[in-house]
Structure 1
Amino acid sequence: MLSSTFLTLKMKIAPLIDIDDSKLDSILNNIEKREKGALVYIEAITRLGQIDRNIAIELLVLLVKEKLLIPTYKIYCPECRESSKKTYSNINEALKEGVCETCANDVCQIHDLNAIDFLFQKC
């Protein structure tokens, strides 16, 4: 069951996005239960709500606009297929650092945006 804050939020964003009401409830309930600072992955929201990736991104961006989430970045290494443990609040910061924590590969040497995982963090 959503809190009054999340119910109000749901009423505000529901008309802006093409998503089934029960799926939206499920996603918002999941996010509400998370602790501040918890990471929210696009793929997890896609699976949880059984929705298209673009719809999940659209929903998460709406939640950023409502100051519930903030965009966050991790370095992804195509060499060892690992993501960094460290998160970055700025994509340029992630690209600047750009070294894999696991294999020390310089994954961002050509500023390849495929070397960046885009996710969200609960405020």
Structure 2
Amino acid sequence: MPFVLLIGGIVAEIVIAGSVASFFMSSRTLGEQLMLRSLSAAYTGVHDGIVRISSNKELAASGDVSYSVSVGDDSVDVVISRSTDSTNGVYVFTISATASARLRRRKVVAKVVVDQTTGVLDVASVSEQAL
């Protein structure tokens, strides 16, 4: 009888240790999924800003343009600002997209250059920024 209790206790301890390890591994995976979702949503916000600029090169002429976009269950706050480079005859737009997926947040910033005369749009840079 003591031998059966000893083996039963060892088996129970192994099951509990496996359950705890499984819990921590699954929560880590969920955190990585949320991080990727928020990053993907932020890139979606930048892409939406580029589409808006391409359809209206005079966007943000009188100040910053701010709006929100929903991507599934996630949300993205987009801010578009514009400056003018008179020497080169271009508008320089800055698109800042901050996305959140539950408690995970990511920010992506893009610089877009638009020729004032021809309207040709060029994406100068896209980068992830620290919050």
Structure 3
Amino acid sequence: MPRTALGVLPCEPLALAAKADCDRDLAEALGVSMREVVRWRRGGVPVRHADQLAIRLWLHPLTVWGDSWHEAECTALAIQAEHDAELRRRRLARQAAYRERIRIAEWDEVMRSWRQWRDQQEREAS
């Protein structure tokens, strides 16, 4: 089976499993629109939909795509975990920056109050 882009599987095995002669037959068998099938023909079936589509045919995704499904699923899970970790890092960095801005803002307020007090003391002294 030819390799495809990360996160997608070829559509042909799905059409063979559905015994569909044309895109319209495949769309009817899977309960999706023709537009969706055409999109899958061009770019592949997203891994996140593969399991659900195979089940609609009363099959396991391994039966439809073989080991390609397992590899694509593992790759997709690894990419998702990496993405989640990056989002977590960004969130923590934003929180740290926000806390730092608050500290700076509080310090600015303290300094502003001190300058006002000092200016008032100088005015009273003169």
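Read-outs: derived from the displayed coordinates by stated rules, not from any lab. Note that the structure is a prediction, hence the values are computed from the model and not measured.
When P(r) over Cα pairs in 10 Å bins from 0, in percent is computed across structures 1, 2, 3, the figure 13, 40, 28, 15, 3 traces back to 1. Kindly point out which one of 1, 2, 3 the value 11.3, 35 was derived from, the read-out being Rg and Dmax of the Cα atoms in Å, for residues 13-76 alone. That value comes from structure 1. Have a look at 1, 2, 3 and say which one yields -12500 for helix-only ellipticity at 222 nm (-39500 (n - 2.57) for each DSSP H run of 4 or more, over all residues; to 500), as calculated. It traces back to 1.
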